[in-house]
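S.K.: Below, each structure is written out as structure tokens.
Coordinate-derived values only; no laboratory data. As the structure is a prediction and not an experimental result, all values here were calculated from the model. Cβ atoms are built from the backbone, for glycine too; each structure is taken alone.
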Structure I
Amino acid sequence: MSSSQSHADRLRKAYQVWNDTKGGNLDMWLDLMSPTVRYKSVGGGPKVDAFASPRDSKEEVREHLTALVKNWELIYFTVLDTVSEGEKVVVLSEMAWRNRATGKRIDTPHIGLFTFENGKVVTYYETFDTHRMIQAATP
């Protein structure tokens with residue numbers, strides 16, 4: 001990591017690319033991650049597991065994000081604020097997705113908690129309205 005660019009700055013830039021490419025560029029996320037990153041969406045249960053089950057490697061994250069943008073159209077992803085303390089960054093954002101199969105849209109707040117080691121993300125936890133995500137994916 002460049003000493004002039006904080007973890008929060010790097011995440012804001014990644015989210016901006018994510019928004020600008022409508023999820024079409026996964027590289028900036030993968031470049032930020034450790035090979036053994038722990039990636040988890042808070043929430044669970046059988047209907048949520050398709051997009052919220054834990055991932056334990058960069059390759060599993062790649063597979064997850066590839067499936068996400070295959071099944072969901074990113075409408076927007078806007079960072080509202082970041083809070084940093086040491087190696088941890090919390091990102092508060094808003095996002096909207098449209099399910100490609102049902103055409104239903106979800107707008108929801110999103111919170112991501114990132115932990116860095118040696119300039120790479122080693123853990124990532126996110127939370128969003130999983131109930132509304134399930135509704136949007138249900139015909």
Structure II
Amino acid sequence: MILIPFGLIIWCLTQLGYFNNILKNQIGNTTNLYSAVLIISFFSFLIGLYFLVFVKEKQEDEFIAHIRLLSFQRATFLQFVYFLFAFIYMLIFKKEPSGDAGLEMFLILSILSFWLFYVLYFNISLFLIKKKANEEQR
């Protein structure tokens with residue numbers, strides 16, 4: 001699970017340019033290394049997130065499958081709302097993602113927001129249901 005925060009932190013810091021000066025001072029020409037750091041950190045975050053999403057619970061039954069389906073539906077709905085508001089914003093203010101990098105960031109944020117919302121919704125729902133069941137047993 002260390003892939004998730006490590007990959008995200010490294011990817012964000014690299015996008016913000018924190019590693020540019022360090023790499024230039026140590027190595028010189030850093031275009032390929034910079035790209036490699038970006039790719040490795042992003043995909044380590046994404047793979048870690050997929051591991052978190054698709055891990056089985058200790059007691060995997062129909063109820064857990066129902067919560068997973070509900071979480072997936074909610075994440076899909078949120079994704080739809082995200083795209084709807086983004087396209088309306090682009091239409092009204094005549095602002096589009098600038099170049100390939102802007103479009104890439106827009107699509108990456110949509111992918112990450114979908115899976116992060118799925119994980120959050122699933123885990124919060126599971127926590128609240130377990131909490132309610134424990135309170136009823138007392």
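S.K.: I have 149 for volume of the Cα convex hull per residue in Å³, calculated from one of the structures I, II. Which structure is it?
M.R.: Source structure for this number: II.
S.K.: Moving on. For FRET efficiency 1/(1 + (r/R0)^6) of positions 105 and 129 (r between Cβ atoms, R0 = 25 Å, to 0.05), find whichever of I, II sits highest and give me its label.
M.R.: Max of FRET efficiency 1/(1 + (r/R0)^6) of positions 105 and 129 (r between Cβ atoms, R0 = 25 Å, to 0.05): I.
S.K.: Then there's this: Supply the structure label, taken from I, II, corresponding to helix-only ellipticity at 222 nm (-39500 (n - 2.57) for each DSSP H run of 4 or more, over all residues; to 500) with the calculated value -30000.
M.R.: It must be structure II, since only it matches.
S.K.: With distance in nm of label points 7 Å out along Cα→Cβ at positions 17 and 89 as the yardstick, tell me which of I, II scores highest.
M.R.: II
S.K.: From I, II, which structure was distance in nm of label points 7 Å out along Cα→Cβ at positions 73 and 97 = 1.5 calculated on?
M.R.: Computing distance in nm of label points 7 Å out along Cα→Cβ at positions 73 and 97 on every structure in I, II gives 1.5 only for I.
S.K.: Which structure, out of I, II, was relative contact order in percent (Cα under 8 Å, 6 or more apart) calculated from, if the result is 24?
M.R.: Answer for the origin of the read-out: I.
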